[in-house]
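Next up, some structures in structure tokens.
The numbers here are math on the coordinates, done by the rules we state, and not lab data. Since this is a predicted model, take the numbers as computed values, not measurements. Cβ atoms are built from the backbone, for glycine too; each structure is taken alone.
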Structure 1
Amino acid sequence: MINLRNRIDALWLATLAATGASWWVGESPLGEDAIWPVAMVFALSLAKGLIIAQDFMELRGAPALWRRFVVGWLLVVILVIVALRILTP
């Protein structure tokens, strides 16, 4: 049995579930030309990135500047990918 009393264990299971969900959404034929599957995958990616940065990289207790830098970097990467997708035919 998995010990869910530990916060890191619960977060690891959450990232594992988010990875599975994003794979399922990306591979399923749900809304082939719809924007919601892409938005869902990016939202799950952002959530996983935040969990990894704050808890596994231990930025939760770091100075606010470092947390803002990492969260900003995650947002910039996602926005650049979305912008490149929109701008390319």
Structure 2
Amino acid sequence: MTKEKQDILINLKKARSLSEKLIQMVESGEYCMDVMQQNLAAVGLLKSAHQMLLANHLNTCFKNAMASDNEVIQKKMIEEILKVNKLANK
């Protein structure tokens, strides 16, 4: 497994752990601001993982597609990037 994928997994696992902690915090009635701070930490980890996934995709799959002579594959790859970017900015 590449270093990039290991870093992505670390962030995702930390976010999962924080999500479990958030559920416990809400169930036990902890102070709202404390819950929100932990929630923002989880969101930050997920955003960071998303950025790493995107960078990895651009440096591998996207790069290979753009280097090919297949315009259909190139167009599909560009459309996928635009779609994910649009979703990320909602």
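One of 1, 2 was used to compute distance in nm of label points 7 Å out along Cα→Cβ at positions 54 and 70, and the answer was 1.1. Which one was it? All intermediate terms of the calculation are to be shown ahead of the outcome.
Values: 1: 1.1; 2: 2.5.
The correct label is 1.
A value of -28000 was derived for helix-only ellipticity at 222 nm (-39500 (n - 2.57) for each DSSP H run of 4 or more, over all residues; to 500); which structure in 1, 2 was it taken from? Spell out each step's value before the answer.
Values: 1: -23500; 2: -28000.
Among 1, 2, the structure yielding -28000 for helix-only ellipticity at 222 nm (-39500 (n - 2.57) for each DSSP H run of 4 or more, over all residues; to 500) is 2.
Taking distance in nm of label points 7 Å out along Cα→Cβ at positions 14 and 38 as the quantity of interest, name the structure among 1, 2 where it is greatest. Intermediate values should be presented prior to the final figure.
Values: 1: 2.8; 2: 1.6.
When distance in nm of label points 7 Å out along Cα→Cβ at positions 14 and 38 is computed for each of 1, 2, structure 1 gives the biggest number.
Comparing structures 1, 2 by relative contact order in percent (Cα under 8 Å, 6 or more apart), which one has the largest value? Write down the numbers at each step before the final one.
Values: 1: 23; 2: 29.
Looking at the calculated values, the largest one is 2.
Among the shown structures 1, 2, from which was the value 15.2 of Kirkwood radius over Cα pairs in Å calculated? It would help to have the intermediate numbers written out before the result.
On the way: 1: 14.7; 2: 15.2.
Computing Kirkwood radius over Cα pairs in Å on every structure in 1, 2 gives 15.2 only for 2.
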